[in-house]
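These notes open a run of structures that come right after.
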Structure I
């Protein structure tokens, strides 16, 4: 998000519950092939706001009838999704994270010969989803120094939200047990050091 509104947004979100998915989230793009990203007419078509391809996303508090916009953010990732239905060349759904068009173009990335990896102009790997070629969770990793340089040049700041839950459910001869723990968190870079906290309720 923009530097000038960064503190306002962080102060407003620091103790918020993110359950309900009211914060902007990366989209699943399943209508195009993996190597059609960023350059093809198909990708350009799905950059329209109707398909969630807009650059800026509103962050608003309050309900839908009376929203209060407190800032705008740019997302850094989107999820490539290719389901297995009617496609016998694979046995399961393919899904992994890619950088958004803004990040890909802004950091002058190129496709690597290895699926899921992106390289810079010197052919160094600077961005990848480790789950594509390894037994790992799906996430997008970016080389820090290159990413910080990108943020500074565009006068942007970065933050991450955390969302999770823990459920306890079971049957007892006399009672039914159901307990739920909601987890929300906000992390951000403060002078290039990670800062933030998690709250649970």
Structure II
């Protein structure tokens, strides 16, 4: 078990990959003009969560949808656009050498005219993630597994989850019932981001 933990820490980058030029989000790379025609015709909207495989050169080598929007067109377009447009400052190991990494991102697709709802979704999701990462950073030096630290972070950020639920309800198509909880796939993708960050922080301070 000790050797396994050591191997995991050694494999984690000391400095994770960061989007360029803005490290906060990749959502700005996608504009309303990119909305797939088929999705527009069918009035398809939703949030796509993806995991990007980043090469040591900072380019996107792969894209996996970890939480579907419910629209195949939106899912595939998200990956296609991020593969084409996203650029990263590559991750670095503890010796400063560039190395491959992964990066999780959520993209909200809303029909034109719902820009306020789209901004609300992106803002609420980012606020929740910011709270979780801040809490994880406060507890990273404590005893316990990365999952245990993530549990503490989620327990400390209930307002972030409620905020995202409210934004999802506001963005839902007219007549659709408001969501009762954040979809498990989206919550899981967010948790994966938090756990990975905890491992990275511990590797960088070990």
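Every number in this text was worked out from the coordinates using simple rules, so none of it is lab data. Bear in mind the structure is a predicted one, so any value in this text is a computation, not a measurement. Cβ atoms are built from the backbone, for glycine too; each structure is taken alone.
Odds and ends about this structure:
- Label whose coordinates, when FRET efficiency 1/(1 + (r/R0)^6) of positions 37 and 133 (r between Cβ atoms, R0 = 30 Å, to 0.05) is calculated, return 0.25 (choices I, II): II
- Cα Rg over 2.2 N^0.38 Å - structure with the largest value, from I, II: I
- Value 3, 12, 14, 16, 22, 16, 9, 4, 2, 0, calculated as P(r) over Cα pairs in 5 Å bins from 0, in percent, for residues 77-140 alone, assigned to which of I, II: II
- Answer label among I, II for the case where helix-only ellipticity at 222 nm (-39500 (n - 2.57) for each DSSP H run of 4 or more, over all residues; to 500), calculated from the coordinates, equals -3500: I
- Label whose coordinates, when relative contact order in percent (Cα under 8 Å, 6 or more apart) is calculated, return 17 (choices I, II): I
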